[in-house]
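See the structures that follow.
Since every read-out is calculated from the coordinates, none of them should be taken as a lab result. It should be emphasised that the depicted structure is a prediction, and the values quoted were computed from it without experimental measurement. Cβ atoms are built from the backbone, for glycine too; each structure is taken alone.
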Structure 1
Amino acid sequence: MNRISVVGTSGSGKTAFAARLAGILRVPHIELDALHWEADWVEAPVEVFRSRVREAVSADRWVVDGNYSKRARDLVWERADTVVWLDFSFPVIFSRVVRRTFRRLVLREECCNGNREKWSLTFSRDSIILWALQTYKRHRASYPPLLRSLEQGGVRTITLRSPKEADRWLAQLAGLAAGVRSFAQEI
């Protein structure tokens, strides 16, 4: 696993999972949201965004998180050797996105590029909570055939169905990585 794409519905924990995975593998973590959003929640022009993504995934090793199916998935997946889908249940996704949104609102946590959640966006048609509601079923329907197609092309796919399963998978990987590093030091 050298080039890994982490996908899932908003609120699944893609960024946190990908950051942990990148840390275990000691590779760069690329957050597509950070390449897509400018200050004040202004979207980067499509070609600027695609150029940023193209440059980021030109490296030999990385973990990318984010979907961006219409804007950049082709660039990420044509280079990925592994795709991890965080396919968590709707109650998990919904509770996570609501908790995260309100935590960011109350604590004024930065999301990316200086952006912060806004009360006015939280209760608008641009709400991340509404986005998670709108995209959950679509992702559940679209990812299985997409992943099967990737597998046929030689890409490894991993579907993790719960946060506990994701934590166990990362723990196993961390153990393997530590063993490999220890063995390499002994030689």
Structure 2
Amino acid sequence: MNEFTNNPIDLTQLPKFEEVQLKGLHPKYITVLLFNFALIFILAIAGFSTLFYFKQDTFSTLIWTAIFIGILVILSILIIFTKLSFNKKGYAFREHDAIYKSGLISETTTIIPFNRVQHVALHQGFISRKLGLASVELFTAGGNSSDLEIPGLLLSDAQIIKNLVSQKINPPKKDETIEVQPTESFLTEENE
């Protein structure tokens, strides 16, 4: 029978994820985010315009103007915040895990080991599809709170990442080989 041991771990010897060079999201992804805000703005203005048309006498013109200006200010703050936080987002893939970092005010770094990944999916929204972008989603057994989504990837890069993770979670059998042809954009470290 083996003797039970529980030795302390030297924290200085652990690999540091902070030292990993993260790759930023594709610059076209900011267009997707701004389109979403524009859509919200249009819906808000349409809603208030309809309300104003039917209930003109409820509020004075000054109050309606203040509401409109308030919507513009909030939207402007959201756009500035989005542009600043976009530059803080990045991802990396190591031999055993995937890393995604985001957040302007509160920085969050998520690291998911490949041995915990149950399923990998590629997702494209309408605008992302038109721009040739996609998201890769990693699902773990831990539920929604431990899932990882990396948005703003070129479609070709997202397909390579999906194949890489698929091979990590379901390695090919000895007599079966799967080849992934890397694209130049995935291998470059600099953003366009």
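Among 1, 2, considering only distance in nm of label points 7 Å out along Cα→Cβ at positions 131 and 155, which has the greatest calculated value? Once distance in nm of label points 7 Å out along Cα→Cβ at positions 131 and 155 is tallied for 1, 2, the winner is 1.
If helix-only ellipticity at 222 nm (-39500 (n - 2.57) for each DSSP H run of 4 or more, over all residues; to 500) is calculated from each of 1, 2, which structure is the one that comes out at -17500? Let's see the in-between values first.
Values: 1: -17500; 2: -13000.
Only structure 1 yields this read-out.
Comparing structures 1, 2 by distance in nm of label points 7 Å out along Cα→Cβ at positions 11 and 171, which one has the largest value? Between 1, 2, the highest calculated value is found for 2.
Largest in relative contact order in percent (Cα under 8 Å, 6 or more apart) among the labelled structures 1, 2 is structure 1. Assign the value 43, 22, 16, calculated as semi-axes √(5λ) of the Cα gyration tensor in Å, to the correct structure from 1, 2. The value was obtained from structure 2.
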